[in-house]
1. Among P, Q, considering only FRET efficiency 1/(1 + (r/R0)^6) of positions 88 and 128 (r between Cβ atoms, R0 = 25 Å, to 0.05), which has the greatest calculated value?
2. If you rank structures P, Q by volume of the Cα convex hull per residue in Å³, which sits at the top with the largest value?
3. Can you spot which of P, Q the value 13.1 was calculated from, given it is mean count of other Cβ atoms within 10 Å over residues 48-55?
4. Ranked on distance in nm of label points 7 Å out along Cα→Cβ at positions 120 and 168, which label among P, Q comes first with the largest value?
5. Computing helix-only ellipticity at 222 nm (-39500 (n - 2.57) for each DSSP H run of 4 or more, over all residues; to 500) gives -13500 for which of P, Q?
6. Once mean projected area of the Cα convex hull in nm², for residues 136-175 alone is calculated for all of P, Q, which comes out largest?
7. Of structures P, Q, which gives 17 when relative contact order in percent (Cα under 8 Å, 6 or more apart) is computed from the coordinates?
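Computed from the coordinates by the stated procedures, all read-outs in this text should not be read as laboratory data. Note that the coordinates shown come from a computational prediction; the quantities given were computed from them, not determined experimentally. Cβ atoms are built from the backbone, for glycine too; each structure is taken alone.
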Structure P
Amino acid sequence: MSRSTISTFQLFQKFPNEQSAIEYLQKRLWPNGPVCPKCKATDRITKRKDGFYTCNPCELRFTIRTGTIFERSHVPLHKWLYAMYLLVTSRKGVSSLQLGKEIGITQKSAWFVLQRLREACGGHVEMLKGIVEVDEIYVGGKEQNKHMHERLKFTGTGSTNKTPIIGMRERGGRTRALPLFDGTGAISLDRTVRKNVELGSTLHTDELSAYKRLNKDYKHECVHHGKGEYSRNGVTTNGIESVFAVLRRGLHGIYHHASPKHVARYVDEFTFRLNEGNVKRHTWDRLDSFVDAIAGKRLTYKRLIA
């Protein structure tokens, strides 16, 4: 086994019960002692016998779950940590049906757990810089695989009724991807790239004319896929396309379908696994990064299905 990877057996040895998980989370999220999730006070906090803490300034009773994705969940915390382990070590993701079997909960509860974890994966990364590869894909089911009453009644392009996803990958660095609900026109692409890539950086794209709008503030080079060109003197989009290849296989092979309503969270999961969950990092470091991301990320079931 790789020295940067731990087995599930080692994980269970580390977190055999909920109390061990609580101790780990408190040490990670509260390195200097309990912190009130409401007023952020660190002093005048009283520990109760039932595992709760009371913040005397604002009178809030809280635990390590409060103000995180774990809040109001009845799933034990050591099972949450195992779910996090699976999410950062499974290259193409893990289905809710499989997770439910692994930790002994219903498929519906497992789906909610995974959506909360994906909520934690979100969050804007630092601005990308240097050489940044940019490309876009469309995700969604094939018309031929849908029920007859759900198929489109007209013939369109391959992108019809699908969700566009833009991906940006820093050469040798981080990845950012997100859905473009307002389409892949020049204005939409221009606005999205400027929000995520430092001005003056080098952009590598395909020949899509919508990217020409970026020429005045970026060094823009492109490859002509239509002419069979995929790499020219270091100019290529092969890096971001490899990201899309894994994303496609995960969506098609593991999750089967991601509605436009939830697709952003699925995309966040895959980009998190490439950034903080990179296989070059030790599994414990990846798990630590995941735990660091849960603070302040609350997702209620009502908001999820609204």
Structure Q
Amino acid sequence: MHLEGSIEPETLAELDPGVSVDEARARYAFHDFAGFLEAFKWAVLRLRSPRDYALVAARLFERLREQNVRYAEITLSAGVILWKKQDFGAIYDAVAAASRGCGVEIYWVIDAIRHFGPDHALEVARLAVERAGDGVVAFGVGGDESRGPVEWFTEAFSLARRHGLKLVPHAGETAGPASVWAALHAGADRIGHGFRAIEDPSLVAELARRAVPLEICISSNVATGAVSAIEAHPVRRLYEAGVPVVLSTDDPAIFRTSISREFELAERVFGFSRAELAELARAAFRHAFRPCLGQ
């Protein structure tokens, strides 16, 4: 999940007195991926200080605890922080401090904005590497796939890999199987979304053979229009093909979901049995980037 996408409307109103809860909810209403990006951008502009970031982090940890979450890897958009010309180090220190003693094992994925280009991604990778021994477990790229192909980020990925970080690019969300193939060729350890791999049977087989997990976000994919309707989501077909699936929330506040709800959807809409749901939960621990005390 993305920290910046976890900000509830009530918290946004608290952060910015000029914003009402109703306005925040209206901003979170959209019909396509471009609309989602605008909503995300609007929300992150309300984060003006390390203290603001620490507040939204603490609120997120509370909600995770309420859902009996034991372990979470949370994406922090260093790319957006740099774009806002804020002090990444101070913000990272604030959210890391908020995680201590929160009751959930928290690690961080540091994320670049792919459509800001390869130099930007390399700068973000350097920030991630500086904190590789201080809670950061992975480097990722998100944003608009069509404006930032994975092939641009070879140098950034190489730097992160050399310093022990895992690679978690988004791929196969708004772009097709070629984007997922590129992520595989780049050495992805997990792939954000990736569900459009279903359009290429050879790619599905390769994901299963390599046991590369897909972070599947059902509600997100429907809300952005990446799939036409919830019943059309290929999560069940990917699972049955042997592709490792990890259920995720992406931006839980923006998409009005939770990890509990994603499991409920898997059961109610896609017919996952209780045994299969338990396997999905085990897969989340199995494909985590640190050993999990909560397993």
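1. Numbers: P: 0.70; Q: 1.00.
Comparing P, Q, the top value of FRET efficiency 1/(1 + (r/R0)^6) of positions 88 and 128 (r between Cβ atoms, R0 = 25 Å, to 0.05) belongs to Q.
2. Details: P: 179; Q: 117.
For this comparison of volume of the Cα convex hull per residue in Å³, the top structure is P.
3. Numbers: P: 13.1; Q: 17.4.
Only one of P, Q returns 13.1 for mean count of other Cβ atoms within 10 Å over residues 48-55, namely P.
4. On the way: P: 2.7; Q: 2.0.
With respect to distance in nm of label points 7 Å out along Cα→Cβ at positions 120 and 168, the highest-scoring structure among P, Q is P.
5. Details: P: -10500; Q: -13500.
Label of the originating structure: Q.
6. On the way: P: 3.6; Q: 2.8.
By mean projected area of the Cα convex hull in nm², for residues 136-175 alone, the leading structure of P, Q is P.
7. On the way: P: 22; Q: 17.
The value was obtained from structure Q.
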